[in-house]
1. With Rg/Rh (Cα atoms, Kirkwood Rh), for residues 174-269 alone coming out at 1.19, pick the structure among I, II it was computed from.
2. Match the computed value -14000 of helix-only ellipticity at 222 nm (-39500 (n - 2.57) for each DSSP H run of 4 or more, over all residues; to 500) to one of the structures I, II, and report its label.
3. Given that distance in nm of label points 7 Å out along Cα→Cβ at positions 30 and 62, derived from a single structure, equals 3.4, which label among I, II identifies that structure?
4. Here semi-axes √(5λ) of the Cα gyration tensor in Å, for residues 54-189 alone has been calculated and equals 33, 20, 14, so which of I, II was it run on?
5. Using distance in nm of label points 7 Å out along Cα→Cβ at positions 262 and 382 for the comparison, can you identify which of I, II gives the largest number?
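Read the figures in this text as sums done on the coordinates, not as results from a lab. Owing to the predicted nature of the structure, the values given are computational and were not obtained by experimental measurement. Cβ atoms are built from the backbone, for glycine too; each structure is taken alone.
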Structure I
Amino acid sequence: MKSLVTLLIGLLLLTSTEINAQNKYNLDVSKTEELRVRDGLPNFFQKLKEGKDVKVGYIGGSITNGGMWRAKSIEWLKSEYPKATITQVNAAIGGTGPDYGACRIQDHLLQHNPDMVFIEYRVNNGGVYKGAALEGLIPQIWKNNPNTEICFVYTIAHWMLNEIKEGKQTSAGIYMEPVANHYGIPSIEFGLEVVKLLKEDKLVFKKGDKPAEGRIIFSKDAVHPIEAGHNIYRDVLARSLKSMENHGTPGANKIPEPLNNNSFSNASMVPVSKAKFSANWKKAKLTGIDINDDFTDKNGGEKTIFNEAMKTTKIGESFAFKWEGFLLGFTALLDAKGAIQVEVTTDGGKPKLIDLKSRSGKPQTKYTFLKEVKKGAHTTTVKLVKLAPEKVLQIGQFLVVNE
C-alpha cells in the first residue's frame, strides 16, 4: 500500500511538472496584482508609436458594453498617441460570459480585424468550464491575426471584495489566470485600487452604504460603476499600459498546445436556419440594432443576441439539428421558472427535460448550453412540452463547440 501511495504521489508531481513546463509563466494564480505584464503588448504599442491606424476591440459583459471605462480608455489612448488613428469595436454584450463569447467572437469581433483586444469576463463567470471557454478565445484571435495583442481586465463586484482585500484572486479569476500564464497575456486588476480607496475611507462601494460627503461613490448596485468608478478603471488601465509601453518584442504570437482539455478554440455560431423545424414555427420579428451595425454605442435589443430566430406557441412542436463536436447550446428567449420547458434528445438517447428559465425570473434574451457529450457527429432534437399562457418558445442561432 505504501509503495502504491508513493507511486501516485510521484505521478501527480510529474503531471504537475509537465503542466508547468508548458506554461510561459508560473505566476501564482491564487493571488492578484494590479499588473502582470507577461509578454506585454509590443505589436499594439509599435503601431501606436508609429502613428498608424489602430483598431481596439472589446469583448465582455455589461460593464464594458454600457460602461464608460471603454470610451474613456479610447479617449486616453487618443490623447496619449495623437499621431495614431484609433477606432474601436464594441463586441461586449451584457449578461454573457466567455462560453458564449468563444462561439460569437468571429462573427462579432474578429471579422473587423482588431489590433488589440481587451477581454472583460471575470464578473460574468469568467472561469466557466474551468477556464476552457475563456481559453478558446485566444487561439481564435491569433488564428485570425497573429499580430493582434490581448489583455485581460478584471473588474470588481461586491461578492469579490473580501478576496481582493486579502490580495487573493477570485473564484472565477483562478481559472482565468492560468490561461494568462500559459499564453503570456497581460492581466490588469481594477479591483485593488477600488479596495485601497475603500480601506482608506475615500470610497463608498454602493450608494447608500455610508454618507457620501467627501467620498467617491463607486456604484449604485455594487456591480456596475457610475462615472467616478469608471474613472478609477480608466486610471488603472492607463498607468498599467504606460508600464508596458516598452516591454516585449513585436512579432507574430504563437499558439501553444492547449492548456485545458475541450477548450472552446473551435467554437462557432450556426444559423437557426440549419435546423429542420416541424410545421408550426414562424420566423420571429426582431427589435434593436444588430451588434455589427454599431461598434461604439451600447449594444442592446434582441438583435444583439439573435441574428435570426424561429418561434412557436404550440406544444409538441420540435426541431432537429445535426452538428459535430462535444457541446451544443442555443440562443433563446428565457423566462420564469417552469414557463417554458423542452425535451431534449441527442442521438436517440434518453430524453432530458430542460427548463428555459432566466436568472431574473423575467423574460430575457440569452443562451443556454446542454451537457457535454462524446466528441463526434450528433443529431439533437428539441420538443416543446410545456408553455405557460401568452409565452413563446423562441430559438436563435446554435452554439457549437468542437476541438
Structure II
Amino acid sequence: MSNRLRILVVAYECSPVSAHTAGSAWQIVYRLSKTYDLWVITEATQYQEEIEQYLYNNSSVSERLHFIFIDREKLKKIYTSRPVLPVHQVLSYKRWLKKAFITAKQLHKEINFDIVHHLRGNSFREPGYCWQLPVPFVWGPTGGSIGISWRLLSMLDMRESCLHVIRNIMNVLQFYISHRVCSAARKASCVFVQTSLDQTRFQKACGVKAFIAHEQAADELSYRLHQYRNNRPLKVAWAARFIPLKGLPILLNAASRPELIGRLSIHIAGDGPCRAEWEKITKDLDIWNMCVWHGWLPVRETIRMIDECDIFVCTNLLAAESTSVMQALSLGLPIICLRHGRESDIIDKTCGIPIKVGNLKSVINSYSSSLISLIQKPDLIEILSKGASKKAQIYNWTHLAEKISQAYQFTQQSNKY
C-alpha cells in the first residue's frame, strides 16, 4: 500500500491550458501530485473537457491526480466585465461549494483523506465548507481583503467609485462579522495569504498567524538578459483586460510628457469594454503613433510579445494578483508598478521601480519620471533584468508548491483538526 498522503483539494477553477486563477491552481496541484495522491474537486462547465483531454494525453498523471467535476448553475446574465459587487456570482459560488462539501463527505468515507485543502477559488470571504470535515485542514493562498486605494478612486466614474468605496468598507467589516471566515482560519493547521496586509488582517480579526504564499508565480523559463542602448525608442509592454481597474490611462498620460514623445514604443495586449475610450485618449494626447495595439493574444503569444520588449509596466489600481507581472519576471524584464498588494512584497529596486501610491497626478508623474530615468540611464535595464531573473528563481511555481508541501508535512505531523 502506498505511503503517499491522500489529499482532497477544492479548487473551483483549475485548468492545464489557462492562465490566471485556473492556471495557478493547475500549476500547484500538478506539482504537488508528484509527492502526494490528490483528488481535486473542480467546476465542470469550463474545465472538464480540457482537463480530461490533458489526462488522456498524459495517462501517467491521472494515476496520482484525480478530478471530480461538479457543474455550476448557469448565470442568468452574461457580464462583459467583472462586477465590483458580484452578488449573483458569489451566491452561485456558495451553492457550488455546498455541493462540493456533500461530494467531499462521500469521498472521505471511501478514501479516508489525510488532509483537505481549500485552494483559492474566490477570496477570503469564502473558505467553503470542507474545513468541517474531521480531517486536518489547509487554506489558501487566499486574499482579496485589500481594495483599491482611496487616492486612486478618481480614476473611476462615479458609479464604479461608489461601489468600490462600499467594497473597501465591506472588506474590513467582513473579517469581523463573518463567523465562517474566522472559524475556518482557526480550524486550519496553516493559512496562506497573498499579501502582508492580508496577513495582518487575519492576525487582528481571527488571531491566526498566516503565512505569505502568492497565488501567482514565475514560470521556470530560460530568460534572456534584456539590454537597452538608447539608440531606439524604449519598448514598453502592458498586458491586461481593458477595464477601468487596469489603469492603462496612467501609462498613456505618463507617456505624453514632452520628454517622452517619440522615445517610447508602447505594446498593448488585451481587449475589453474600455478599448474605444483608451484609443481615444491616445489620439487626444497625440501619442497614437507611439502605441501598438496587439488585441487579445493567446498566453504564448502574450509571453512572446512581452519578451520582445525592454520593460513591463503594470498600472493595476486594485491591490490584486497580476499574472502578467510574474510572466514578465520569468522573462527577466524590469517592472514598473504601483507599490501595493502582492507587488509590494516582490517588486523592489533590485528588479524594477515600485511607484508610491499617491493621488492620481503624483502617480502619473512618478511613472513619467521612471520611464525618463530608464532612457537616460540605459545600463539600468540590464542591472534590473538580472535582478528580475533572481526574483523569478525565488518566486517560481516549484518553490510555491514546496511551501505548500511543507504545510502538508507539518499538518500531518501535528494532526490538528
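1. Numbers: I: 1.11; II: 1.19.
Only one of I, II returns 1.19 for Rg/Rh (Cα atoms, Kirkwood Rh), for residues 174-269 alone, namely II.
2. Numbers: I: -8500; II: -14000.
Answer for the origin of the read-out: II.
3. Numbers: I: 3.4; II: 1.7.
Going label by label, the one that fits is I.
4. Details: I: 23, 18, 14; II: 33, 20, 14.
The read-out comes from structure II.
5. Numbers: I: 1.9; II: 2.7.
Max of distance in nm of label points 7 Å out along Cα→Cβ at positions 262 and 382: II.
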